[in-house]
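> Heads up, there are several structures right after this.
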Structure 1
């Protein structure tokens, strides 16, 4: 499989003036700003399809440019999350309202990560960065990695700066992306982000499931939500260490089964065959129940999706619906490549890391771990005290304004 040509439905223009601006008062568009929706069409030959629709080998990346009406710029901030459609997020609107030109670009997997391949997401991000420069005319492109986009952005930038491109996926499938298709960004923003999808899933994975074929027969002493479990908050360091080791062990058992299944399919002459499966128990992090573990301003007993006991087996958990290849590329502890900590040290471009101390999704240690891993490049760290993952709550506007201000200060410094 190999990426090929890129097209767009937008109209080329002078820097900061792409397409046709939205109309005043468009719902969801910040006051004083215009929103331009456009589609970046990509052609990519493939032996099989892992996205719905698109017309054969055509992949459509739907993008929104949000920009101030009265302020031109030669710089644009590019957001992409592996699966999330965040074009109306508070951080996007807040940055545009403050004078920044912002693109939220959806990957080909918008809305579903069941068959997502991170290497293909990186190719999608490269196409958006190239389009922002070559067609839209922006001289400076800054990657803005929010939540799951943080590890994506850092990994992408590390790939781009290394200049090696992509040759395959963790499943061993050939997937060639030339270095020229992954242009470097000028700086990276890491906002309310986690260290990686695979590390986050593993920290949330329910280790009381020891047989994937019998997911509701759970080991009592490792089941956080079983009242018979003698281990209660505050958890002892020894129990947490054993719990974390069991989470990694479960991740590796799933990976072992995935690899064995792929080998079996290839052995019978079906190298492109896939299998879908369900991963139960994906929101069992002791931190949700014990405020003394990684103390922060988060609400104990809650996670960003609500009651963690309900979320643990609910329909929207990480990796809930999965495929063999997607597991290896996104979720495997040992095989997934999009890792913010591993990527951070290799990056030369300036990097800003912003964390939120009440974040109940990407807990504060994630931002600190990313910042600690950064090398000698210009870098800055800031925590918004009391802020949640989405800048909600009574002080949400103030927290958002603080984050936006810090971004503006950093970008001014990065421009020199």
Structure 2
């Protein structure tokens, strides 16, 4: 069963929380990160992306870059911009986007649970991306960006969350992107004890977002364990910073595709070929958003179409029956020659947060066709993870994003 423990968070002073909290480090390109931190002495992005404190041509993976991250974090703590919780606590974290609320619990999840498959993944990670966060966590001796975890709802946990939210939050602010963030500290002994007991009844936890942060935290833990062979398992480096959400709270947005070549086909020829693969109906000039699993919107030469997956194209396999997998297997690979979407430069991916208008713009500027996907369901993610399989690349887009710097987990030995 899951070991999800309370911890003494390092967190911003209440009057600075809105200025310190930052979107995750990996939503920015290097250029965007540089621009974002200019003239802002508080944003946590300075610490999450410490190369922004060096000339633009510096080696962003040099040791001194990570040392700067540690020095900036220590300096902010020393200057009183952060406070450390007096005793171990859980943290109820609410995010509100476009009027929709989702509420999770900030806590520390067990490295051993990750190693033993109690915490399951649905994506592979890249060694180069892991290496960056490994150096960052190790240099700072802190985990600064939470991993986004999901579990099947438990009423006992929801009862404690509801109780906590009856009090005034320690943070309540709306970020510049319009997302509201609220945080409650749960440090009452009986509530803490019940939450830990309730989580101990959770059989499986799933990584929704943050696979690289999670894998990196686990590898730093292994390094610390090797350096301290007498470790007991209770040390903070045996746990990683997380926010855990029940399955009914989460929203997965569509993750769409644009293709830059029709592989020699004219638009008319491509449409005819696609009609041999899927059932097609014309949807008009206005953006078409699929309304159910098995539907794919396609934008081609100023027109939208609805592609419907045929019953015989489903296999009963959790991965192969994802809409993104069927599109890849039945059309993108055989018709357009896009065999590996991870590396093929003829395909690009557009997060649903950008809207269908972005697909139209791309087709008019640098692409030939676009595909609007129906969002992957959270229980499809669970099924893939339970089967020990991996999702195709760019299958899920979670919104809203958890902020970095709101909760920090120190892992000093």
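> If mean count of other Cβ atoms within 10 Å over residues 35-42 is computed to be 19.8, which of 1, 2 is the source?
Only one of 1, 2 returns 19.8 for mean count of other Cβ atoms within 10 Å over residues 35-42, namely 1.
> If relative contact order in percent (Cα under 8 Å, 6 or more apart) computes to 15, which of 1, 2 did it come from?
Numbers: 1: 15; 2: 25.
Structure 1 accounts for this read-out.
> State the single structure among 1, 2 that was used to calculate distance in nm of label points 7 Å out along Cα→Cβ at positions 59 and 107, giving 4.2. Each step should come with its number before you reach the end.
Working: 1: 0.9; 2: 4.2.
It must be structure 2, since only it matches.
> A value of 14.0 was computed for mean count of other Cβ atoms within 10 Å over residues 75-82; which of 1, 2 is the source structure? Walk me through the numbers before you get to the answer.
Values: 1: 25.9; 2: 14.0.
Answer by label: 2.
> I have 17, 48, 30, 4, 0 for P(r) over Cα pairs in 10 Å bins from 0, in percent, for residues 115-202 alone, calculated from one of the structures 1, 2. Which structure is it? Before the final figure, lay out the partial values.
On the way: 1: 17, 48, 30, 4, 0; 2: 12, 29, 35, 24, 1.
Traced to structure 1.
> So distance in nm of label points 7 Å out along Cα→Cβ at positions 155 and 315, computed for just one structure, reads 4.0; which one of 1, 2 is that?
2
> For which of the structures 1, 2 does the calculation of Cα extents along the principal axes in Å return 64, 56, 42? Provide the component values of the computation, followed by the final result.
On the way: 1: 64, 56, 42; 2: 67, 51, 43.
This value belongs to structure 1.
Every read-out reported here was derived from the displayed coordinates using simple, explicitly stated rules and does not represent laboratory data. Since we're looking at a predicted model, the values are computed, not measured. Cβ atoms are built from the backbone, for glycine too; each structure is taken alone.
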